[in-house]
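Coordinate-derived values only; no laboratory data. Model, not experiment: these values are computed from the prediction. Cβ atoms are built from the backbone, for glycine too; each structure is taken alone.
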Structure I
Amino acid sequence: MTTHITGTREEWLAARIDLLRAEKEHTRRGDEMARQRQQLPWVRIDKDYRFDTDEGSASLADLFRGRSQLLVYHFMFGPDYQAGCPSCSAVADGFDGSVVHLANHDVTLAAVSRAPLAKLQAYKQRMGWTFPWASSLGSDFNYDFNISFTEQQQREDAVDYNYQHGGHAMDLVPAPEPVVQFAASCGTDAPTYARDRPGISAFVLEDGVVHHTYSSYARGVDGIWSMYQWLDRAPRGRNETGIWWRRHDEYGRG
């Protein structure tokens with residue numbers, strides 16, 4: 001027998017209309033936040049970042065692929081990982097369907113990670129993905145955008161992530177069990193795993209100059225994690241008591 005409240009169709013409709021008012025307000029607030037994102041000042045980038053791509057060595061401007069806007073997903077895949085982060089993998093599962101639409105609206109969507117290109121290519125083939133994915137190995141890119149950290153920063157408690165110092169689960173010592181679990185699934189240990197973090201950054205190319213326009217980290221990634229957008233509309237919501245998701249080719253393995 002269900003333990004959830006039940007009611008008539010009329011009661012459901014009245015409650016649904018009340019919720020609709022809240023949803024409309026949430027949508028309007030979301031529209032306003034989008035406008036605020038677009039009104040942020042642009043920051044000129046003069047550093048010559050280099051990336052390894054399927055087409056060869058590339059600059060940040062090259063990652064735009066002839067378009068004026070670039071969205072980067074900072075995919076957690078450090079040089080010492082043997083596989084990409086399961087959470088980032090679940091997020092990236094939704095990319096391929098959007099890439100073509102964005103490309104035809106003057107926006108390139110690409111992932112960037114610190115792992116060597118060969119590792120990214122092998123994992124991309126395993127996952128069946130086709131979106132652009134560049135390696136920033138040997139570049140300051142990840143560090144400059146506060147998405148990767150050094151062992152020294154960890155040791156000296158000098159990690160600033162998501163616009164604050166500390167406070168993230170990956171900063172805790174000892175590492176929480178989910179962090180240990182995810183690290184093991186990537187073939188590494190928790191401290192090494194935690195040197196790379198998830199996030200999104202946006203850039204614009206105008207008059208030959210690249211500007212940084214926006215970055216979001218941690219729960220700021222939720223909006224593009226399509227799995228959760230669906231779960232938030234399911235009868236039992238996220239219904240989580242621990243880590244339940246896996247890479248999409250690992251379900252059913254026991």
Structure II
Amino acid sequence: MPIVFLVRHGRTTANSGGILAGRAGGVRLDSVGRGQAVRAAERVAGVPLARVVTSPLERCRQTARILLDRQTGAPEQVTERGITECDYGQWQGRALKDLAKEPLWSVVQTQPSAAAFPGGESLAEMQARSVAAIRRHDAEVEAKYGADAVWAAVSHGDVIKSVLADALGMHLDLFQRIVVGPASISIVRYGKHRPEVVAVNTDAGDLSWLRTVAPVGDAPVGGGAGPGQPDDPSDPSASNDPPAS
């Protein structure tokens with residue numbers, strides 16, 4: 001099955017100001033966020049992407065453009081409403097320090113599956129449509145580009161956390177245990193029998209080693225040897241020389 005990079009957008013003016021932006025327009029990356037997005041793009045540059053899917057909100061589209069600018073090929077570009085930010089309803093645009101005083105805040109922290117934002121959607125609804133969108137694109141990428149394809153989805157913190165919780169088999173009530181920082185990259189593969197979470201919340205390191213990852217199969221007892229490095233001479237897949245006769 002393909003590999004999907006779950007990329008959170010870089011830091012925004014709302015993030016730095018402690019405001020819950022939600023789906024409000026005009027929320028852009030700040031200078032730190034642009035630098036974070038560039039770093040993420042450089043990490044991904046060594047891995048040809050088949051498709052880049054982005055939330056329609058501007059901060060994600062900015063991050064996606066930076067990823068695309070550093071790709072040597074021409075990945076397919078798709079805007080997907082299914083991975084847009086949670087609809088926070090009446091909470092949108094308010095300061096986090098004020099929201100922390102609301103009774104609903106403790107529900108969001110301790111029992112997210114029961115949290116529904118006034119005038120918006122519930123976290124369970126957000127997870128359902130986000131997971132459905134990610135799995136649909138993953139199946140499309142495999143059908144169009146093959147099982148060894150790599151693609152990226154640029155989305156939001158709570159959305160990515162909910163997708164990771166699903167892939168990990170965690171109840172939504174536990175998803176606040178997952179951290180997804182600005183411009184971080186998490187990596188998932190959806191195997192025939194189960195998803196495989198390769199990485200969570202990474203913000204440093206070259207990702208070209210993913211070119212040597214074997215397809216999802218039975219989990220190796222003891223953890224296995226891990227992937228070979230692309231330039232590792234002991235790795236047969238890394239050599240351009242013909243096999244010895």
Note: distance in nm of label points 7 Å out along Cα→Cβ at positions 12 and 204 at 4.6, derived from one of structures I, II, originates from structure I
With P(r) over Cα pairs in 10 Å bins from 0, in percent, for residues 36-83 alone computed for every candidate in I, II, 29, 57, 14 is reproduced by structure II
The highest value of percent of Cα pairs over 29 Å apart among the shown structures I, II is in I
Ranked by relative contact order in percent (Cα under 8 Å, 6 or more apart), the structure on top of I, II with the greatest value is II
